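What follows is a set of structures to go through.
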Structure P
Amino acid sequence: MNQPLIECVPNFSEGRDLNIIKQITNEIESVDGVTLLDVDPGAATNRTVVTLVGTPQAVVDAAYKAIIKAGELIDMSKHTGEHARMGATDVCPFIPVANISMEETSKWAIKLAKQVGETTHIPTYLYGASQPNENRNVLSIIRGGEYEGFFEKIKKPEWKPDFGPAVYSERSGATTIGARDFLIAYNINLNTKSTRIANRIAFDVRETGRVAREGNPYNGKILKDENGESVRISGACKAVQAVGWFIDEYDVAQVSANLTNFNITPIHTFFDEVQKSCIERGVRITGSELVGLIPLKAMLDAGRHYLQKQGRSLGVDDSELIHIAIKSLSLDELAPFDPQKKIIEYQLQSIENEKLIRLSAKELANETASESMAPGGGSISAYVGALGVSLGTMVANLSANKPGWEEKLTHFSDWAVKGQSIKNELLFLVDEDTRSFNAIIDAIRMPKSNEAEKQTRNHAIELASQYASEVPFKVMETSLQTAELLDEMLVSGNQASVTDTGVGALCSLTAIEGAYMNVRINTKDLTNRVFAEELNTKAIALMENARKRFQVISNQVHDKIK
């Protein structure tokens, strides 16, 4: 069973003294079960955003140790910086990553807040999904007045901490802990030093917008509603908080934003709206930066958005989509942008899980030819299938970008996207086949010194062998999906690439035939004969169907090249 994973992104009010930052992160790394993914200090904001991920209890333990250490080392009475803040550990959000709900994540955040409040002198507030009181569940509202104003604010009954003393700590301040959705912290630099212009752009794009005024929109009389509240003009982007400020380290003004739900306002939408506001004000974007990590989906969506604007096919590899996103969002203008370090899924994935597909073509051939039993025919069948669908996808992309076929772009782009999806699944199965084989070997090596151990070992061997039979069947199913793509390319695709379609068909059929052999050999000695026979029956039917379909494609290609 997959274990639950929580991401934690504590923000510490120190971004200049690297020794202090290192002592805090050392506390995090001392806890088993967590991985420190990213440490992002900012000198101008005097703030460091740290990203860690792990099992729930381990995350609680690591965050607690970091909060204690930050409270010891950071003296808030001497703190200055551009960013709003209320404590040494200003905020400590928990974000569900895998196999855990927001409700469960919220409970772990509350557990940490209770521990901090009951064992330290730090006043602790809940926010986000962990705070049931809607009047105080928004971070900016809790933090209102900041460090300087909290000495009096904390005395008010409505601002009594959820945990800990109702006395403000001069040295460590207070902290806010809670659960929330993934937040993208994103800054855009401008070719101006004017914080006034940066703020006006921020007002244009943030959800809360700006107050409405009579006459002059910047200094006219503020309009009030019937309740005496200021009337506001909403900004262009929902689920976005933004402010403009001056950044010493770049010597320019910056629009700093939190995208609190990138599914509502994607990062590319926010960037485009900022750019639109800049153009209207005679300002230009000179680069952007992420503070912390970003989900893979956000980068892929941005890549597709800009490819679509360029009138190009969307059916390209993830690496190409990410490259387009980086360049379009100017993410590499201020500093190098390494997707392996800045995209959360890439930080979490194990290199071991992609051992084979990370090899070069030459290295994979050499590894296959070695005396090692893996990779074997199953992994190679999946890889040949990936090559087959890649050829079909290539034809779709060539057709989408063919001069004079502009009206067919969407049609072929959609096919190329389908091809990329099939390719990615088959590449996953390249290593999954080897992993399933290794699981059988691990089961065989289990102890068998008594009857109980023998039964446990036999059961493990049976389950591993069943899964090792299902993996090549999945290769068969996935490779067969390529037939539809190749059929379409043969009929309507660029005919200059007809032989590529033919080779794609041969590769796909080889993948299915090879995977079928592995289904048969892996089910041969299964104890559960009902499972074995049902899988074999389905595999035989699928193979016969594949032979007919791919043979038709091959014959048609031969007819075209006579």
Structure Q
Amino acid sequence: MTTGLATPVQASFDELGRPLRDVTFCVVDLETTGGSAAAGARITEIGAVKVRGGEVLGELQTLVDPTTPIPAFIAVLTGITDQMVAGSPRMDTVLPTFLDFARGCVLVAHNAPFDVGFLRHDAGRLGHPWPVFEVIDTATLARRVVTRDEAPNCKLATLARVFRASTSPTHRALDDARATVDVLHGMIERLGNLGVHTLEELSHFSSRVSAAQRRKRHLAEPLPHAPGIYLFRGPRDEVLYVGTSQDLRTRVRRYFTAGETRSRMGEMVALAERVEAVVCATAVQAQVRELRLIAQHKPRYNRRSRHPERAQWVKLTVEPWPRLSIVRRVLDDGADYAGPFGSRQGAEQALAALHTAFGIRQCTGRLARNARRSACALAEMGRCMSPCDGTADASAYAGEVERVRSVLVADPEAVRAQLADTMHTLAAQQRYEEARSQRDRLAALVRGTARSQRLTGLTGCAELVAARRGDDGRWQVHVIRHGRLAAAGVMPAQVSAHDWVRELRAGAETVLPGPGPAPAATPGESELLLRWLESDGVRLVHVDGEWTCPVAGARRLLPLLETAVEAGGSVVGFDEGSRR
């Protein structure tokens, strides 16, 4: 089977990196009447040089009529006088010309906040939209690259001497822009020896990365330019960190060139002895295998997905007098489950929401069918049907349990309506904190039941085969069994699709169903697959079973609920929106 890259989402430049040789820079310098555009200073000259791969593509130079007198000390410094700019074009004419010249480029300037700040200010003053430029400041970069032994300061004239610029700065815009080009190229050449080869690495370069870390960049060299998973391993061959990338070598190299700015990653790289790569057929397969490896090895430098076994579930028990409880494992016991919840607190909030709306017992432990115990305080307050003292009607209690089950597996409307009324009453009494507490309980319940309802729809399918056309025109195909990825591949061109998919299915992993709504994999893996299945362009090839979700299920309330929470506790919008 031939495999290849097929991405469900467009790979970002941040991940792939743009080689510096392919980047077009527009190096700009300005002369002005003063130091602050906000204080009324104006531009008197613009000089710009467009370069790519060390080659000059074009130059722009023009004097600008500032429409205000040039101070004498500025005229002495730059040599630009009122007589020189008389008759020159004004900024409303020059600015569009410069923006057209710089379109699609990365702006470079020495002390970029000054030059770019003036240009942005004039764009706003003249009503021109300012493009979203990426900016490199050679002064800032020099402070990270040039040592004090080489240069006492990072002024342009000093750096021009250090890097033997062919043009000396003269406080005229084009000369200074040409000198800045040579300084930029000199620093790029020096950083290339430290493994900085992309714009992203250049932008984030930091001298705080130790030489020892940079020397480890050879660990990335054996890795392929292919999608997959990378594992950093420590002195005892333990897994320190697991990640995924569309381009393994490019991504891992960034860890050794300060493209990675997280302090924890610097600590991890210092410990790393080798990097292991696992090439994957598709990006989805890489993401799934990343989750599995993190759960297996629990690397200390991965923050997320390390402990899927700690997920919490709300369970409706199977016993003579069923009750609700919070558990960590889903068993094949015929019970109904909701979740998983990301924390114990979330599960407790969902449990409280259910107990607010329904009168099933809250005591722990099993009760015999003919129990004869003392009634609890909740029973005396009318908040429990009191099966413990023998006064509960078995059929009425069974009906209440069935309503709880309906909320968990099908429709949360009964709880929503109950808690919405309670929230309105509390809000009318200005008891806003209590109303917010009820809202949070409802939010936890809706999120948890939405997750289990979606998972149940997928885990009930013995096999689901789906395909999506990748950016290279080939089809990426995934075989999913009981919520677990069983096989993945990219279909070669000019083959029989039917025969190729049949072979992929035949070689797929055998997967036994998990208990209840729990998938045969972790919930995180199944939800990742669900997001891919629901993305644009995915086509179902084969379904063994029914992939469904309740029409009136909890998921329909999620957008309204999130809006209510983001609005700072508004319950009216959630209540009215859900009834429409």
- Message: Taking mean projected area of the Cα convex hull in nm² as the criterion, which structure among P, Q has the greatest value?
- Response: Q
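So distance in nm of label points 7 Å out along Cα→Cβ at positions 318 and 406, computed for just one structure, reads 2.2; which one of P, Q is that? Could you put the intermediate results ahead of the total?
Numbers: P: 3.4; Q: 2.2.
Going label by label, the one that fits is Q.
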- For structures P, Q, calculate FRET efficiency 1/(1 + (r/R0)^6) of positions 126 and 334 (r between Cβ atoms, R0 = 35 Å, to 0.05) and state which one comes out highest. P
- Task: Work out the source of 23.0, 78 here, i.e. which of P, Q gives that when Rg and Dmax of the Cα atoms in Å, for residues 78-309 alone is computed.
- Result: Q
- Among P, Q, structure where helix-only ellipticity at 222 nm (-39500 (n - 2.57) for each DSSP H run of 4 or more, over all residues; to 500) as derived comes to -17000: P
- Item | Computed 5.6 for distance in nm of label points 7 Å out along Cα→Cβ at positions 70 and 486 - originating structure among P, Q | P
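Only the coordinates and a few stated rules stand behind these numbers; no lab work does. Owing to the predicted nature of the structure, the values given are computational and were not obtained by experimental measurement. Cβ atoms are built from the backbone, for glycine too; each structure is taken alone.
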